[in-house]
Structure 1
Amino acid sequence: MTHKIQRCLLTLMLLALLLPGGANAASQALPAPEGSDWMYLQAGDDASAYAINMDNVLYRYQKGQTALEVVDPIAPIPRHDSMMGLAKIEGGVYILPQGSNTLELVYRESGSPKERIPLPLSRDIKGAGKHSYLRHFVYQDGLLYFLISVKDSDFDTPQVCRYDLKKDKATLYKESKGVFSFALMEDGQIILLDRLYQNDEHKGRLRILDTGSGKTRHVVDLPGIGYSIGFDQTAKAAYFISQSYLWRWQAEGGLSKLRVMPVEQNGMNNPGVIMGGKLLAIYQSGLFLADPEEEVTGGLHLIGEVPGGQYHGGVYDRFMLERPDVALSSQHSASSHETLTTGELGQRIQTGMLQYDIMVINTQVYDLKSLIKKGYCLDLSGDEELLAAVQRMHPAIRDQVLVDGKLYGLPARVNGLHSVQYFPNSMDALGLQPSDLPQSFESMVEFLMNWREVSRGQDMMPFPVSNTQTMLKDRLITHYMHHCYKTGQELHFKDPIFVEALEQIDRLPLPKYPENSGMPVLMSFDGPAMKDNVLTLSIKEGGPKIQPARMFVYIVSATTKEPRMAMDYLRMAANHGDDWYRAGLYTDWTEPVEQKGYQTWLLEQQQEEARLKQALNKAKEGSQEARAAKDALAAHQARFLEQQAFQQYAVTQSDLAHYQQEVAPYLSFAPVNPFTSYGEPGGEGIHNTIQRYLKGQLSARQLAEELDGKARLMRLEDGE
């Protein structure tokens with residue numbers, strides 16, 4: 001086990017003791033170390049359970065523990081996509097490799113379990129064999145139960161199969177066809193959780209299979225698909241998860257909906273495991289032990305942040321795992337059927353049509369200042385930790401959520417819009433230095449006027465578009481609006497600076513390049529803002545630089561009934577959001593940001609190097625085999641050195657320094673209005689006017705005249 005994993009596990013165990021979701025809580029979140037991939041397979045019994053994630057790490061959870069532990073397998077764990085299932089059988093933990101009917105031992109928990117358990121499927125089941133698709137293994141008293149799709153055509157309609165280890169006999173229960181998950185009851189009965197597709201919707205159904213007769217009987221229909229079913233023999237109750245709720249079924253009491261769960265789908269369609277009357281199930285990168293008797297202490301409803309979503313750093317998942325006492329619910333957007341304007345959003349909030357506690361606002365879609373002004377955002381100034389976090393952010397970001405000294409939101413991430421990026425390889429080919437490149441739209445035009453000399457006759461495009469003039473004019477219009485807002489001016493499109501810049505672009509002697517020409521390119525107008533090859537432009541040389549941007553901001557409803565809990569959520573977002581996003585927010589961020597997959601890539605490279613060295617050591621010195629092995633090792637090491645810099649960092653130290661000095665001070669967040677948003681009232685007309693100009697149907701001065709008139713009208717309407 002690596003020192004890094006050991007440190008992570010120690011931290012998780014301490015957290016489990018200190019946090020509300022820790023050892024004293026009825027339910028328990030059991031996350032893997034931070035940065036781990038999703039869990040894939042699970043198997044276990046009342047005493048212990050095992051799980052394998054997509055990083056091929058084997059974890060164990062024993063009843064009464066407060067955290068997962070990594071265990072060292074006795075045989076290599078194959079890639080997750082080459083394993084069909086995981087089983088715990090008589091002190092051994094087994095995997096089923098893809099294309100095999102033999103279970104292979106990977107861990108000894110106790111005793112002397114067999115190293116291999118062949119399943120006689122082709123002998124006992126007509127049409128079955130190594131091609132059959134097996135999963136969902138449950139073992140009890142010498143009998144191994146699993147799901148099998150005998151043929152490829154049966155993939156979505158598997159059946160329950162039982163293998164008797166003592167008698168070496170497999171039995172197929174054909175009437176179970178269509179089962180999705182199952183659990184073992186008493187007296188040879190199995191409760192089946194079916195997946196159905198009816199009227200364009202996924203539904204669920206409970207049935208009971210009698211293994212003596214092979215017959216099934218219908219129990220109850222379910223409103224959605226169920227997952228992770230387990231049967232508690234003591235309570236004589238089946239527990240399963242459906243629609244992010246924990247459900248219970250009993251023969252005496254029927255079906256009951258118990259509590260909101262941070263668990264839904266569960267990896268490779270795994271069984272639930274009953275431990276001490278609680279249901280253990282896979283959740284994302286960890287496990288969750290749910291107590292059916294536990295009552296939640298409160299709830300939060302979020303808009304714009306959902307389970308499994310990493311877009312804002314995966315805070316939702318972290319909060320669910322660390323606060324299992326809280327009932328979280330979510331929706332992707334304010335309206336699932338339409339894009340709302342800022343006014344429509346405010347109206348739904350005001351009338352109570354839209355209920356939420358926390359919303360993630362995209363400042364390119366909704367006007368944050370307007371929502372704050374109308375009183376829809378809770379004042380967060382009383383939380384010293386949140387206020388201190390925002391005070392550390394770049395001023396251009398901080399000032400969007402601090403209004404009159406009061407805090408109304410927590411920025412989650414910032415994206416540059418139309419960032420100009422140059423390509424080092426193309427720069428080298430042309431003999432250019434960064435100081436040779438334009439710093440304004442004015443100097444950009446001069447630079448492109450001399451493109452034939454700049455490109456030295458090489459087949460190279462200035463930008464990756466066929467019509468450079470049209471693209472530049474479109475970007476200039478956006479840049480000019482941000483320039484006005486950033487400098488505190490009203491939109492004045494008849495400004496000579498704006499009109500003359502457009503007319504200069506029209507005079508550029510550039511050809512139209514063929515689409516998808518494959519030619520090398522010098523620059524792009526759509527690069528990421530946090531790179532050291534980004535140019536921040538002004539309109540005129542020596543004028544104020546502008547980097548158009550958008551921001552995603554957490555706001556709390558002014559009418560939330562759970563303000564403290566909402567603050568807890570935002571504090572977690574401030575402290576544990578994705579490092580790539582946080583690096584773009586804070587002035588005091590100093591560390592480079594590692595790529596998420598770098599450690600996995602590094603391990604794969606190390607394993608490959610070890611394999612090549614082993615081959616070299618085995619080869620006879622001086623032989624052709626030894627020379628080939630030596631060449632292969634040298635080639636691998638050369639590739640490693642060539643790729644490492646690209647693979648290691650998402651944000652390098654150089655990227656960070658350039659962003660903090662040359663980009664962040666010039667970030668501009670325009671208000672949402674008809675000029676900046678197509679969806680706002682009047683936005684479509686303004687968009688169409690600009691498109692007419694870009695298609696050559698209007699001159700630059702005609703465009704300026706029409707846009708100026710629309711800007712005056714907007715100011716009059718705002719004044720009313």
Structure 2
Amino acid sequence: MQEGVVQVSDRSASMENRVHTLLIEIGTEELPPKALQSLSDAFSGAVGNALQEACMLGDVNLPWHSFASPRRIAVKVEQVLGVQPDQKQLRKGPSVSAAFGEDGAPTPAARGFARSCGVAVSDLETLIVDKGEWLAYTQTIQGKSLEIVIPEILNDAIRQLPIPKRMRWGDCEHEFVRPVHWVLALYGDTVLNFQIMGLKTGRITRGHRFHAPGHISVSSADYYADEVRQKGFVMADYSSRKSTIQEQVNRLADGDGLQALMDPDLLDEVVGLTEWPVALGGSFDERFLELPEEVLIETMTAHQKYFSLVDQSGQVAPRFIVVTNLDSQDPERVRKGNERVLGARLADAEFFWNTDQKIPLMDRFDRLKTVVFHNKLGSIFDKSHRIAGLAIKISNHLGLDEAATELASRLCKTDLVTEMVGEFPSLQGVVGRYYADVQGIETNIAEVIESHYWPRFSGDRLPAAGIASNVAIADRIDTLCGIFACGDVPSGEKDPFSLRRASLGVLRILIENRIDLDLADMISWGMELYRDQGWKNIDTGQEVRQNLVEYILARSRQLMLSQGYETNLWNAVMAGKPTRPLDLVNRIESARKLVHEEREMAESIIAINKRISNILQNEPNKSISPMSIDVSLIEHESERELVKALIDMESGVLEDKQQGNYTNGFHSLFRICICIDRFFDNVLVNAKNPKVRNNRINLLQSIRSMFLDVIDFSQVRIENHEKF
């Protein structure tokens with residue numbers, strides 16, 4: 001046995017160490033439906049893993065089962081031991097030579113170690129290892145009962161729950177996502193007696209608020225799900241309840257010859273709102289089909305939590321499905337009630353639609369002064385002017401229509417001051433595009449109003465290349481510049497202004513739409529626009545600009561890894577500090593082809609780079625041109641040959657870099673490797689003459705500069721090879 005290693009003793013099974021199913025249920029007021037599944041998974045995972053770490057699972061391969069409904073989260077774990085097995089732990093003391101004197105009497109070190117173990121020196125054992133003999137003691141740690149272990153596990157599990165804001169209730173000091181009203185704790189059919197969050201545990205749970213509002217006594221942990229379903233009208237299993245809802249909704253839709261729009265987020269929210277789901281179909285007045293389909297769907301899903309239905313052509317049908325949380329004795333009354341509520345909602349939307357069209361979008365531009373962008377950066381009106389200025393610069397750089405760019409930039413935020421967007425904020429852009437179409441604005445400008453918000457999330461579609469992409473980039477660059485200038489840089493997981501998402505959006509648009517723009521240039525343009533508007537108490541200086549460039553480019557790592565590029569290649573490319581995202585992609589793709597398709601060339605370049613780097617490791621890092629080499633100090637023909645080859649190659653490598661033809665540049669570097677090998681074979685770099693030595697060091701510096709100007713080959717790994 002090694003020191004500190006805990007071994008489980010072979011205790012025989014007994015009543016004291018029986019194996020049963022453990023059930024823990026925390027009963028609360030209604031939990032947040034959107035967070036219900038994540039809370040349940042986190043809770044059950046924390047409990048199950050802790051039991052496993054405590055050596056209290058009879059079969060570690062058996063999965064634990066989580067339950068979650070609006071008023072409870074629970075976990076069931078099978079084959080849980082009633083008492084931890086005893087454990088043996090070896091404690092290592094002083095060496096034998098230090099433990100006993102020449103007369104064989106124990107020294108203070110031996111007596112002190114024995115005293116700390118609670119035994120006499122004579123009870124200690126001798127541990128023989130490679131490094132000698134040591135006093136040791138094997139102690140037995142008594143296993144704790146489940147009733148002692150489980151409260152500690154639950155307290156830890158509750159502390160680990162992903163709860164952004166915890167709440168207290170009554171006059172207690174306990175905190176949870178919602179007030180807790182009961183805690184059920186069963187081990188088989190036995191109650192585990194302890195207190196947690198100020199409540200004493202028991203076997204009592206509660207049923208459905210309306211169908212079974214009283215207390216329910218659960219006979220055994222093994223029968224929990226069946227008993228709360230049969231006695232309490234509660235489908236405690238989240239996955240089972242989700243499947244039931246899907247089946248009911250699809251069955252009703254099929255009966256009408258329609259298809260339900262089964263939005264995953266809406267489905268999860270409805271699952272989190274119901275304990276006894278019953279789906280009912282309903283309808284609305286066909287006149288509302290004149291409204292944009294996005295408005296219809298948003299009204300039904302976001303406001304009412306209804307499932308929308310579409311016909312075979314994909315058009316929204318005047319039907320909906322509501323999932324109620326009870327089995328009503330008068331379903332027709334429930335149906336009509338929901339139809340009235342939806343009808344009123346759609347009537348409001350119809351009013352907004354008709355009212356908004358009385359004011360053209362361009363006439364709404366000045367109203368953007370009333371919408372705050374940031375308390376240090378002004379209004380959306382101010383932001384729209386900056387977006388226009390930046391988008392025009394980008395369009396001029398790319399040779400696009402300046403007048404169309406300015407019009408699209410001024411219109412892109414105007415729907416924020418419409419009644420419809422005030423009611424449905426998630427439809428900003430979409431509503432503006434519809435209004436622009438109705439008002440006869442050119443289609444390409446109308447599309448910019450909607451698509452400049454794309455991508456809204458990971459994997460979302462992108463705006464089309466051209467003015468739409470320019471305005472989308474300008475919008476995000478303006479936000480990034482402004483927030484960085486204010487000093488509100490994201491830290492840790494906090495990103496209140498979604499700057500990470502904005503950065504990824506800029507990168508995706510530039511890369512996937514093949515737009516070759518320099519981030520450093522765009523950020524400088526953006527910062528200058530803030531400076532021109534005269535905002536105070538913000539920093540638009542060079543350090544902030546550089547930090548922002550680095551922040552955005554750091555997000556490219558996530559993009560490149562998601563596309564299958566290796567981390568080491570991304571590190572190698574980023575060492576060259578590229579500021580054009582499209583150029584970054586060209587570099588990393590060329591590097592990938594070099595490593596995977598031209599291995600011999602890659603190994604040769606990496607080896608030469610390593611040798612040069614080793615020689616220069618104590619030299620200051622300088623960027624030197626081959627033209628600066630003093631030819632009068634050249635002593636050997638191979639040295640002269642290398643300088644000439646570098647000078648001849650320099651302009652070609654620079655041209656390849658400007659054109660993004662890095663593959664051709666790698667071939668040039670490979671060809672010069674032959675000259676470098678001959679140089680090392682015939683020339684001593686550390687010459688006695690200091691001028692000659694410095695000249696040769698400069699020669700190697702110029703080679704390394706040429707290598708680093710493409711990628712840092714010291715970062716590149718080749719399969720089955722160590723990092724150079």
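For structures 1, 2, which has the highest computed value of distance in nm of label points 7 Å out along Cα→Cβ at positions 389 and 453?
1
Ranked on distance in nm of label points 7 Å out along Cα→Cβ at positions 197 and 661, which label among 1, 2 comes first with the largest value?
The maximum falls on structure 2.
Computing relative contact order in percent (Cα under 8 Å, 6 or more apart) for each of 1, 2, which one ends up highest?
Sorting by relative contact order in percent (Cα under 8 Å, 6 or more apart) in descending order puts 1 first.
Could you figure out which one of 1, 2 the value 55, 35, 26 for Cα extents along the principal axes in Å, for residues 149-268 alone was computed from?
Computed on structure 2.
Looking at structures 1, 2, which one was helix-only ellipticity at 222 nm (-39500 (n - 2.57) for each DSSP H run of 4 or more, over all residues; to 500) calculated from, given that it came out as -15000?
2
State the single structure among 1, 2 that was used to calculate P(r) over Cα pairs in 20 Å bins from 0, in percent, giving 15, 38, 33, 14, 1.
Of the options listed, only 1 reproduces it.
Of the structures labelled 1, 2, which one yields 42, 27, 25 when Cα extents along the principal axes in Å, for residues 597-692 alone is computed from its coordinates? Mind showing how you got there, number by number?
Values: 1: 79, 32, 22; 2: 42, 27, 25.
Attributed to the structure labelled 2.
The numbers here are math on the coordinates, done by the rules we state, and not lab data. Because the structure is predicted, anything quoted here is derived from the model rather than measured. Cβ atoms are built from the backbone, for glycine too; each structure is taken alone.
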